[in-house]
Structure P
Amino acid sequence: MVNMQINHDIIMSRLKRLESCLEKLKKIAQTHTKQEFLASGDLQDIAERNLQIAAQCCIDIGNHIISVKKASFPKGYGEIFVKLYEIGVIDEETSQKMSRIAGFRNILVHDYLKVDHEIVFDNLQDLDVFIDFVNQVNQSIKDSN
């Protein structure tokens, strides 16, 4: 049997893209009021797309780790973060927050006509969950080496 290990190239490429997305999202959050955001279709588009990609990067990282750890395959994107909690990669609070982000990602992709931009703006105020996720994943990878 082949001993699968974390592919650091997979993780690092997603982390690099995640960092790029977070920079754009933080800039919007720090330089625009809620009213400015709600009045600007351009800012809304930038935020939606970058939240979607940020969430997808975390989903991809989670799927890779679950595959390597040979955990049972999650039934949906939100369950990826539950599995990561169950196998000790992330804590319960991060698991719950990331599961909600995965659900929001699904709205951005599939129910894009129903996106509530007030919720998008609220998500811009809590980008630290992505940093928590990254820090916990990095610590888990270090601990397993």
Structure Q
Amino acid sequence: MPGETSLVRVTPQIALSEDELELRFVRASGPGGQNVNKVATAVELRFDLARSPSLPEPVRARLARLAGRRLNSEGVLVIQAQRFRTQERNRADAIERLVGLIRQASEAPKPRRPTRPTRASKERRLATKRRRGDAKRGRQPPDE
């Protein structure tokens, strides 16, 4: 139906509206035969991470960290896909990669529990240090 937007399901809790994704088709670099200079098959997907209503704040923060250089100064995540020779496959690849990134960001890292070294591990470390020291002392000329 016209005016109806479809949703891209990311996780059971997160879904993106297709309106949030901006797709541009550009010419791909690399091999492609006669078509490479004529057909715009590469896809540039732009997702406004900073203004997206679909993402909870913690997921948004983790995604910004995961995105790295793909996130520009305006807070827009840019993914380029040119692996395939058709627009459809590159479009699906770009969306798949975005969904993968968001899924990765939606998993909260488990908190680190500080642990202490065991007595045996401390003793092993000290014994190794002693052996190294003895070996080095054995190489030195004797004192007079």
Structure R
Amino acid sequence: MNENDLDPARLKRARDVFHSVPYARFLGLELGEVGSGEVSIHLNVRDELKQNQGVVHGGAIASLIDTAAAFAVLTKIDLAERVTTTDLTIHYLRAITTGRLTATARIVRSGRRLFVLSVEVTNAGVLVATAVTSYLKMA
């Protein structure tokens, strides 16, 4: 992933928009690397994100994945365009109780109105979840 491959206006927009999203702040998401069609976002595991058995709640991981994917798409659309998630399929591979999660989203197909993305979530370099998602440009 290389920020130099990204138009400076799109990079600035991605950074500005990320810092303006209340839900991202609420979860404690941190913007990582930003490239053209590829973004990584981090989440430190903490007790507030765990379910009653001490494992990170699947919804927190889903939010991390969805946010990373949305920002990967944001790097490819025009400044005035908007998108929305149309589907999200997640495979949880390991229970997570500690660490720092990193979701890396990559666009695998970009059409006129539909984007398809692959997302991998790692914890200390270990793959803990995978996802496929799609986004639709709103008219």
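Read-outs: derived from the displayed coordinates by stated rules, not from any lab. Since the model is a prediction, treat every value here as computed from it, not as a measurement. Cβ atoms are built from the backbone, for glycine too; each structure is taken alone.
Things worth noting here:
- Given 3.7 for distance in nm of label points 7 Å out along Cα→Cβ at positions 48 and 112, calculated: source structure among P, Q, R: Q
- Identity of the structure behind -12000 (criterion: helix-only ellipticity at 222 nm (-39500 (n - 2.57) for each DSSP H run of 4 or more, over all residues; to 500), calculated), options P, Q, R: Q
- Comparison of P, Q, R by relative contact order in percent (Cα under 8 Å, 6 or more apart) - largest value held by: P
- Among P, Q, R, structure where distance in nm of label points 7 Å out along Cα→Cβ at positions 16 and 96 as derived comes to 3.0: R
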